[in-house]
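Visitor: In the part that follows, the structures are each spelled out as structure tokens.
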Structure 1
Amino acid sequence: MHVLMQVLTLFLLMLCGLFAARGKLLDEKQIAGLNTFVLSFAQPCLILSSMQRDRSPELIRDLLLVFVFTCVIITISGLIAHRLFRREPKDRHAVLTNLAMVSNCGFMGYPVITAALGEEALIYAALYVSAFNLMSWTLGAYYYGGKEAMRPRQLLKSPSLLAVIGGMALFLTGWRLPGFVNNALSMLGETTTPLAMFVIGTRLMGLRKEHLTDRPLLSVCALRLLIFPLAVWLLSFTPLPKMVTSALFLCTAMPCAALTAMMAEMYNSDRTLASRGVALSTALSMITVPILLMLI
């Protein structure tokens, strides 16, 4: 019940963002600025701070398991979605596939995992997000435009991924940043949760009643929020470590990735559909995530 209350608190922060956008307290430029701050500063600082942990053979093994299983989960999800939506027009087909394939594991996943599993689980989420970025710019891009569209170099433009690389270097070598640097990282990192949920809430302004009549989009939400997470939940009945299966489950249970909308625009696909999918799945996740948390 305590974990459920913490997650409901996160959704309350999301509603604050929705009310701020609806009341026009923030314009689109200001919201974009908050988004950039979270992605470029707060979240990387949170990652660097959380990954300065004492290494052990067991933890290294668990992190490798998270990375490998994430790649497998995203690949299978993409193949299933690609097959299910094959009759859709090309620009919708690619968007629907990507919406179902990848989750908002970074922007929304970090706050939810921290609330549900504690700060020690952030390092697992960081490895999940690394695999998510890799798969998005390779397999995800492939669905938009074939081999020519694959852009693994885009990974080098992700501040969060660079923070993971730096954090892994600190983790594996045992080096530690000076105390005053870590204090600054912690202070900035602590702003990630409230600001990320607030920004996500502002994006719900794009939600409309007619979105509920788009059957393929509703199918995407069912896959993304229920079917794929429940399939991953079955891993909890295997010998895999509890923290590994819980991190995989929660990251998979997040709504559609906001990155899908950006990629849809980049590859001249249906950006409107992508934005609708992100907004609708995020709204529905306020119902599904608390329910799925009961399975942990």
Structure 2
Amino acid sequence: MELLQLQYFCAVAENLHVTKTAEQLHVAQPALTQSIHRLEKELGVELFRRNGRNIALTEYGEYLHRKLRPILKSLSQLPEHLQEMAQIRKRTLRLNVFAASTIVTEALIAWQKQQDDIRFQVVQSAEDPDSDADLTISTIEQFTPPEQSRDSFRVFTEHIFLAVPNRPEFQSRKKIRLEELRDSEFISLAGSRALRGICDRFCRQTGFSPKIVFESDSPVAVMNLIAAGLGVGFWPHYTWGQYNREKILLLPIEKPSCKRDIIVQLHAQSSARQQDAEAFFHFLGDYFQALRTSAH
């Protein structure tokens, strides 16, 4: 069966008049009649019967018409649906976020207040981080910029503080040495997070492995447990956002120097999305810069 045959059949079934249908379809009546006959021959049943000067559907024709009608309607809507998908894809930016997810989320909300016609798809894909992303937000201890495409990334260095419960033994401290915490209990991000690996290395450089009493994929959970006095933890200076100042103190780490680089990287994608991606890239960079400035 060919799609055109089925479309011709449904048109005749709705009009129950071959000549009228041929005129509507702008085809010759003999060609339309032959198409119906070929379909009947292929199916092995009669689809129409003569009813005086008119035609009527047989029970097989009625069944086929009933089954085909929603299918052909759906097919006729495909071009429109595909165009809608194409428009959505054009205006959808894909972000691969490995770091600073809290601040990136806040930046998305701020951006959409200005550009509510752009959608975001946020993922965390380590298998091929640059394959289908418009922007990647990642972190390492120290970033070495590539020789080329220097306008396609921005780097923000962030100090990492020690978050401690607001208790008398810490309230007079202005800074702290990491070696003082070798026997402390740590609240930490889960081992799969890049920040966890960076902070574990800080401890190893100091000569100890942190005693992790609780770990979570959620920075919010880490914040809440430190605020509850269940341990201490590493705290990025500005990308984790606000914290409960009545229950948590942030102490600069005097030794070793604890910091990381946040990299916002723009990837070349289809030209349809490139302008939106570049605009958000600059917006996100300015957003990070403003946070860093206000934190000092």
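FYI, it's all coordinate maths here, none of it is from the lab. Note that the structure is predicted; figures quoted are calculated from it, not measured. Cβ atoms are built from the backbone, for glycine too; each structure is taken alone.
Visitor: Determine which structure produced the value 18.2 for mean count of other Cβ atoms within 10 Å over residues 117-124, calculated from the coordinates; the candidates are 1, 2.
Guide: Derived from 1, not from the others.
Visitor: Out of 1, 2, which has the highest value for mean count of other Cβ atoms within 10 Å over residues 13-20?
Guide: That would be structure 1.
Visitor: Moving to a separate point now. When distance in nm of label points 7 Å out along Cα→Cβ at positions 77 and 245 is calculated, the result is 5.5; to which of the structures 1, 2 does this value belong?
Guide: 2
Visitor: Distance in nm of label points 7 Å out along Cα→Cβ at positions 53 and 253 computed as 9.5: which structure among 1, 2?
Guide: 2
Visitor: While we're here: Could you tell me which structure in 1, 2 was used to calculate helix-only ellipticity at 222 nm (-39500 (n - 2.57) for each DSSP H run of 4 or more, over all residues; to 500) as -14500?
Guide: Of the structures listed, the value fits 2.
Visitor: Can you rank 1, 2 by relative contact order in percent (Cα under 8 Å, 6 or more apart) and just name the one with the largest value?
Guide: 1
Visitor: Using Cα Rg over 2.2 N^0.38 Å for the comparison, can you identify which of 1, 2 gives the largest number?
Guide: The structure with the largest value is 2.
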